[in-house]
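Undergrad: Listed after this line are the structures, all set down as structure tokens.
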Structure 1
Amino acid sequence: MTGLERLRRLLGGPELAELRRRLRARYERGAPGGEFTLGRLSLTERRALEGLTGRPVRSAGSMRLRMAELDGALTRAGLAPSLRRALELLDGPVQDLKAQREAREQAWGRALKNAQEPRLQALIGEPDGVALLKRLAARDPGCAQSLLVRAQRVLARLPAQGIPLAQLAAQVLGDSHALDAGSAVATLVLHACAAAVAEEDRLERPREQWARLGVSVNELAAPALCFNLPVQQPDVVLAAGEPIHLSLRKLLRDPPAWAVADRDIFVCENPSIVAIAADRFGGACAPLVCTDGMPSAAQRTLLGQLAAAGARLRYHGDFDWPGLTIGNFVIRALGARAWRFGADDYLSACDAGGPRLVTGGRIEAMWDSRLAAAMAERAVAVHEEAVVEMLMADFETNRVDHR
């Protein structure tokens, strides 16, 4: 019988696999080579160790061992020059996990140093950012380094001026799908750019996030409905007297020069308000923009442009919980002020009755601490169409002659 066959009979086999694993783990983690205790030993495991060391058989569940004792016993028996070598003969090379861990940490350090773009540096300067990068890279520092290089190429082009997402991906990364939703590079880029965005707005859909950066995703979808918006030409209003739709493509690639500094721009939630205002006042109506529910990329881009041009955005929406959610976003993210959208306005309007307010899901209005309480007490929803005459009074007060 060869030495290897004898070694297999002594320490091999599936019944001793867990014992071998525990012994290997000491080498793998770089544990000291002196005395140590193995606990929770099965009868088979204890008998194998006692047979190797020549100790008398006992029934205790733990055993105190010395590495030199095990090495010597194997050498004298002609089975292996050491316990480590015996374990390698039985189950393959022992990995130096400590050295591997140190090498991996050094590799991660080199990868992170490659992030020179300020937004990326800020992202991976935080533990959550490093965790995100490691997840996207499947914990592979080489993959992470590649991701950072590709993300930096994209960030160098941002903000853009209306370039389609697929075109940006093709030009910068050589693959028109490289920035598709859920891709690692797109996720890293959007997170890096989100640092300057309010925490509540980081829940935006990718389409709105890209639009904020001047990149269009499906640039012809969900255009922004507006009415009587003035541009920087004497006595010129965009399609005066007639509501129009502006696509995200138009707003990002060729935005009008808005003449709205220090002017009130009314913002409503529902398209029907725009239609009624157009029928009643035509070109003499105050400027109006519709969010059509929660504003999507085109609406957010338009309102952002108007605010940047100095407009005073004044927002009104439905008096229900979704309406307050939309109002919170428009007021917080775009700097709008509430327009006839407070507790007193609600109480006046709900006296006439209306549909029941859906219970639960209460939303606090950031512009009026009394509003949510009043709505919860009355439990009546008041939609914009129900207060249209109140809104029209403001349009008439702000009537302008564009002729």
Structure 2
Amino acid sequence: MTTTSAQPADTPAPTPPANALKRWAATNGGGAKAQSPTLAQALAVAHNYSLVLATKNSYPPYVAQMRQANPALKLVVYTNGVYAQSDQGSAYPDAWYARAADGSKVRSKKYGNYLMDPTSTGWIQSRAQTCAQWAAATHYDGCYLDMLGNATMGAGYDTAAPINPSTHQPWTATQWIAATSNLATTVVNANPTLLVVGNGLANGNQYFDPASGPTSTLLNSLAGANAQGFIRSESDAVTSFRSVSAWKNDVDMLVNAGPRGRFVMAMTKVDGKGTADQVQQIHRYALASFLLGTNGTQYFFFSPSGNDDGVNAPDTPDDHVNPGAPSAAYQALANGAYVRPFTGGYVAVNPTAATVTVNLGTTYVDLDGHAVQQAVLAPHSGMVFTTPSTVTTPSTPGSTTTTSTPACKPRRSRRCTPRRAP
């Protein structure tokens, strides 16, 4: 008869494997009220994230305490790379502003911000100086340059199509990305000790498509950049999913950036619509897809409620899963699933429109706390599995019995603490 025993109380708990899941938070939204956090809120952000985007007013009173709570924390201050604010229509020299074909100043329709000429030497220098000044004033690690991507090129984003002063024709996406990439390069070179990141990768299709820039050009100088449409666009219906090839481009964007020494700030958003189950499906699909592609230097962010980020960035038990470090590249299976092994777990994603089954080869614990040896994945779904805690105890001479510690079942709390073995 085999026996089991609990791990002795004085035996140190095993050290968890290095976690490939690094997370970032955009905390610059939510309005003015959201930018007045308490110390408790600031510390929660520091504990939960490795990279935080914030306004210059959000965290300066708490930076020292946040760094003490998380010495690896990186903070970057929000700046707009190509737009002046809605009340700055005459704040800069007239020649710095972007113009429409009729000579009028171009403004964003949603915010009323003024588009600037990304090739203007004066404007570029102002971005470099603002980055330096705000980083110094806040004691953050660097700055974030917003709006470097093709959103400005989108139909209807601005009051009129901006004109490229070099061609006297509307900007093309390729020209725009080249110009904003040059702006970013100047800011980086002027601030060699700062962490300079930006917004503009959009998604995997734009990252690789020459007709879209490609947006990967932004990583020629930036340390990292936001892919604000990772796996989906915020306005997509909760039942709408990208084709397998488009989904794979999102994953391969991460794969491509890592060896370049750059990181993708993957961002997946839902616009606040959909049932709890639908939102969870998208969250886990994005999370597992991210883990397929990351080399451990990329960052992941999920928002179930669109742009209402504020200082209370969303956080769930799923976001604290630790599968360890990748032990191999992802692999495509014949049935359409994609899998990847980790030192402390396994990841499986089904980007197809049919249910697939993946044999895991051993026992893992899924995100719902179930011990499983195979995964049945619904269409457009993903799952992260972790290796259960084990206790090896003598049984009869020459044999051992391994007892799995029961997996904890995540609840609506920030963290999930495994129960002790019986």
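Taken together, the values in this text are just the output of simple stated rules run on the coordinates, not laboratory data. Note that the structure is a prediction, hence the values are computed from the model and not measured. Cβ atoms are built from the backbone, for glycine too; each structure is taken alone.
Undergrad: With relative contact order in percent (Cα under 8 Å, 6 or more apart) as the yardstick, tell me which of 1, 2 scores highest.
TA: Result for relative contact order in percent (Cα under 8 Å, 6 or more apart) over 1, 2: largest is 2.
Undergrad: Next question, about the same structure. Can you tell which of 1, 2 yields 15.0 when mean count of other Cβ atoms within 10 Å over residues 150-157 is derived from it?
TA: Details: 1: 18.8; 2: 15.0.
Among 1, 2, the structure yielding 15.0 for mean count of other Cβ atoms within 10 Å over residues 150-157 is 2.
Undergrad: Hey, mean count of other Cβ atoms within 10 Å over residues 70-77 derived from one of 1, 2 reads 16.0; which structure? Write out the running numbers ahead of the final one.
TA: Values: 1: 16.0; 2: 19.4.
Answer by label: 1.
Undergrad: For the read-out helix-only ellipticity at 222 nm (-39500 (n - 2.57) for each DSSP H run of 4 or more, over all residues; to 500), a value of -14500 was computed from one structure; give its label from 1, 2.
TA: Corresponding structure: 1.
Undergrad: Follow-up. Using mean count of other Cβ atoms within 10 Å over residues 22-29 as the calculated read-out, with 22.5 as its value, let me know the right label among 1, 2.
TA: The correct label is 2.
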